[in-house]
Structure P
């Protein structure tokens, strides 16, 4: 009972796009099966089609949340691509902190927290190097997945996660071993203190989040349709303070989607500055 007809796949694809903007595209039945079949046992549902139908109704909120969690891509690593974090230190922080001492950053679609904590570690390294004792940085991470947000808040990572982009020096400086023999490590309280995490859907209004100086939204827009991308980018523009920066993934572009930003070519990388 794990078959998935074209009709049910189309209904589910439309549902997912409406709920969280994700566009599955054609012939991704294998992806849906691989993500959702484990939930059949968890929820004691014998048919994949029945699981999908139940998730699309409003009767089983727990199942609906679990399905959206499962279909949300949570691929991430520490200091991904490196250059955005180097640009924070070498360009963005010096420029913005010359005008104000308090900065607010947003890690949108923060997955399991590696990006938000990488920003926090970069911030602490910058503070130490510059002796910017009066510098106040607040980092907010958001995600649609409650499962991922729990991991963000706990800040506990296994050996595989810790091996992806994190140097031994940073492990020693910013993490403490979890004393259960598992090899897991937990982000230290002083790193956590810079961060907070909350559930947020990028399709919703951003008014409740306040204004930001820097927004990271990396390798997320690729999953959305052009119309949804444009809507999100224009909302990011409205959520930024004057002179604020937007940082996208290396393969993502604003071309044809919004005119609210100026492209800033760096060496390496590209970032976007709010116009005006």
Structure Q
């Protein structure tokens, strides 16, 4: 088995070194690493003598996360039959990759596997979720901001009790082990998403193609969180809105579902306005 690793970066010089350093202690190291840098100015990677191969591909036009991942996977040697695709603001624990690979061997139908991901404060990030259905999608879009613990948002984010490996609708693209043949079978990430929902879409299409998405709590990682999105919150909110609509339109196409798509679009618009209003309040100094 040969393992490749693709990191998609955007102005990430300060966190990429921490991620690559965390790989030093990994019980399984990738045979090839490709960094796809979507930044205006190319980054200079740190020296990593513990890695046998590291290549940087600079894409200053910033084609988006999914496109960057596709570029990176295509650049890996052909014998890399498993690929980790991840963000640079991740810290892996020593047995993360090994636990994912062990579970991959035990589940030949697995197309993608993801670890339990913690936030900086130690809380568990909901990295393995159900695919959004119409009911859950409408409830989450309309109420997710004003009422965070509503039953539709809770159903969407999933239940993380227990340590057993289990199937999931989709897995967070912040750190994924992907079977390369499965990735190629579905033509990789949909490049119509600039950011957000490309991982949801990937999980849906893997399932549709007969593969499973496995959540592996025995593998753990820390996500330093939203590194590339913090610099332009408004742009990221718009990208999230666009991507959510794209996914719902793909999953529920045609005139029959038009009224439902319109309701979800309204909910997403209200959600964006609420988030923008909160951001404005936080940025306005007290008088």
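Each reported figure results from applying straightforward, stated rules to the coordinates on display, with no laboratory input. In this text the structure is predicted, and so the values were computed from the model without any measurement. Cβ atoms are built from the backbone, for glycine too; each structure is taken alone.
Identify which of structures P, Q gives the largest calculated value of relative contact order in percent (Cα under 8 Å, 6 or more apart).
Max of relative contact order in percent (Cα under 8 Å, 6 or more apart): Q.
For which of P, Q does volume of the Cα convex hull per residue in Å³, for residues 156-219 alone, calculated from the coordinates, equal 94?
Q
Comparing mean count of other Cβ atoms within 10 Å over residues 28-35 across structures P, Q, which is largest?
By mean count of other Cβ atoms within 10 Å over residues 28-35, the leading structure of P, Q is Q.
When log10 I(q)/I(0) by the Debye sum over Cα atoms at q = 0.09, 0.14, 0.15 Å⁻¹, for residues 60-195 alone is calculated, the result is -0.29, -0.68, -0.76; to which of the structures P, Q does this value belong?
Working: P: -0.29, -0.68, -0.76; Q: -0.31, -0.77, -0.88.
This value belongs to structure P.
Matching task: 2.3 is the computed value of distance in nm of label points 7 Å out along Cα→Cβ at positions 92 and 236. Pick the structure from P, Q.
Q
Given a value of 62, 52, 32 for Cα extents along the principal axes in Å, point me to the structure among P, Q it was derived from.
P
Upon calculation of FRET efficiency 1/(1 + (r/R0)^6) of positions 12 and 172 (r between Cβ atoms, R0 = 30 Å, to 0.05) from the atomic coordinates, which of the structures P, Q produces 0.10?
Value 0.10 for FRET efficiency 1/(1 + (r/R0)^6) of positions 12 and 172 (r between Cβ atoms, R0 = 30 Å, to 0.05) corresponds to P out of P, Q.
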